[in-house]
Structure 1
Amino acid sequence: MHEGFFTTSDNVRLHYMTVGEGEPVVLLSGFSLPCTCWEQNVEELAHHYRVCAFDYRAHGQSEAPGYGYQIERLTKDFAEFVDFLGLETFSVIGHSMGNTLVWDYLSLYGGARVKKFVQVDQAPCMVADPSWGEEDRRRWLGLVHDRDMFDFGDFGKLFDDPTPANAGLKVILHNHFARDWRREVERVDVPTLIVMGGKSHNAEPLLWEWLRQAIKGSEFATIGADEGGSHDLYSENSEKFNALVLDFLGR
């Protein structure tokens, strides 16, 4: 494994790692998680691919500046990371908020360099429009829409200690929850595997069906509630998740 740092165009030092050889696969973590969260997946994937991941600003070992916490800036960091590594083409696996960076990247930069996309357990919206009925809420949100965005699970605890990193995380979370990504999801035009968890807050059949129809030609798989299929399904059942990913990427 190689670890190091690269500096973004707005002068922020971000930590990254690469391991393995072959075609590159970029891993994009969920909110507040360091790139080491993929430890249950990296070893197996690295037998077949060059696995690349980085810590977002205010995440892991990366710097936490006083600026640059919008999703578009994180997306630009992602774009600058693949440029820094010299990746002409790559596949990408996004978990949770990591998917918003992929959706945004495809909207801003197009899909010419993206060979395949594995979209892991994310809805296009996190907060309901007041005009939506109950069926609409279930279709586009999963089950998080009745929770306060700053008291969602353990996330609220991140803001008890006002460090620079926590201040940045609060802005990112607000930006993440406030966005409506339906149009960007519908424009995904690269080969895509959607993987959802059967006991995740996104375990909603209407949402699953919308995602399948929104991304034309996509493949769909679940890791069931009895198989460890929570929101963090990539680590809770890494054996099945890795097998699904390797089968998809290898075809």
Structure 2
Amino acid sequence: MSCPDCGASLDATPVGDPCPQCGGARRDATVTPLPATVTIGVPPPRIITDSELADGFREQTVGSATFRSSARSTQGAVTQQQLEGDPVRGESDVLQVCKVLRSALEAERVIVSRFQLPRGPEQGVDAIADSSDGQVRVQVVGVLPQHQLAELARKGSATSARTPDERAYDVCAAIKKKVDSYPGSVRQEVILAIDSIRSFEHVQPAVLEALAQPPFVTIPASSGFKSVWLVGPYPLHVHRLV
């Protein structure tokens, strides 16, 4: 409590008594808010099925509480993808991608602290962590084409049938999108993580083989990022492109 006329503290002055400093009868109450802590829960994705079907196809499904993605392929070539659920990406997706990436980095003996969202306006970095080599800065970009996300948002599901080369094109398009968004001075200090957690199809062997061949192989190498990673549902499905 304080006196609004002279600013004297009235904490020790009984209610109804005048201000001992100026004799005023008014008083103000000052409330100091406590700091708030926001915790973002990140449910781990899980492979629901990985089945060899009688017709020679392999069906793999990954999902969580908010989405489901299944892929049918033969001899490693993805032929059909079915998406269901929530297409919205946000902070929880960023942290999920970085959680999987962190395990892959540690497999290369890069010990990284838990990733956190940076404070302040976005400046080419979606998440940061500390390591023995200094701060690790990550930019995350989704691999799914915009038309697929729009269909998913509109209908709650989306189906596509595409070749490995077309999936490789999606990966390179995601890289180019971020190359066009930030100058080289920013990119050279940042790891680019391509989010394929919701799209298991983009980390299939046939797609990785396509990415290792022209014309796709030059895109990650010329991007200017510190490194480029394709991040699937688990560390086993994380691949360094450059």
Structure 3
Amino acid sequence: MQGKYEESEEALRELPPHETLVAFYNVFGGAHARHGQWHQALTNWERVVQLAPQDHMGYMYLAPLRLQLDDVVGYENLRGQILRQFGYTPDSRIAERMVTASLLLPAAPSQMPVLAKMAEVAVNTATNDSDYGFNLFAGGLAKYRQGHYAAAADLLQRVLPLDIGPQGRTEARLVLAMAQLQLGRTEQARATLAEAVDTANRSLPKAGRLDEQWNAWLGIQILMREAQTLVGTNQTQH
């Protein structure tokens, strides 16, 4: 409670992992990630998922960490766990978070029907819901991964005016740029990507000094690489 996380983690290191310690692993995992200590963060979030598999938060944080450490196979295995655990959730917030975490990379064709239904759960919420913009993003990302580029572009355009912060708008612009490119709107795609890169450079925290939304920051890095490869501009993030 005094914020002495290193001392606390060291004191608990002698104890075997246990479900009663999940709250500690959450705190330690977040603290390590905010400082760019990815391997230490990974260890803690793996324990969260292992010991509290019904808690969607662990998967939300573990998914981008696996990709940050280039563990694509581990990420794909985790996506399978997500679909088994949450594939039929009626909770729009859980659906949104799990769709976004699951589609940082394209999913297998056999997985897309379940993810598409989860995205529908996310999108079909009240427009005055405080999370509506994030839900729309999950829907747009799912449409993009399905190859429904016009529908994806429409949803993502609707995200941009909403109050979702610079990280949310950056994510939306990155996927929107890729959708525009797939629709043959090359110059528009390059302009949208340039806006995303500019927002990232001006408004987002830097590696090693991240905030509580560090998982979204990692998601942006993953989508940024994909968008820059696909759209093919010289825009770079600093």
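So the values come out like this:
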{"read-out": "Structure (1, 2, 3) behind the derived value 7, 33, 39, 19, 2 of P(r) over Cα pairs in 10 Å bins from 0, in percent", "value": "1"}
{"read-out": "Origin of the value 38, 25, 18, where Cα extents along the principal axes in Å, for residues 60-131 alone was derived from one of 1, 2, 3", "value": "3"}
{"read-out": "If helix-only ellipticity at 222 nm (-39500 (n - 2.57) for each DSSP H run of 4 or more, over all residues; to 500) is computed and equals -10500, the structure in 1, 2, 3", "value": "1"}
{"read-out": "Which entry (1, 2, 3) yields the derived value 1.00 for FRET efficiency 1/(1 + (r/R0)^6) of positions 20 and 116 (r between Cβ atoms, R0 = 41 Å, to 0.05)", "value": "1"}
{"read-out": "Distance in nm of label points 7 Å out along Cα→Cβ at positions 68 and 84 - highest-scoring structure of 1, 2, 3", "value": "3"}
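Each reported figure results from applying straightforward, stated rules to the coordinates on display, with no laboratory input. Not measured: the values here are computed from a predicted model. Cβ atoms are built from the backbone, for glycine too; each structure is taken alone.
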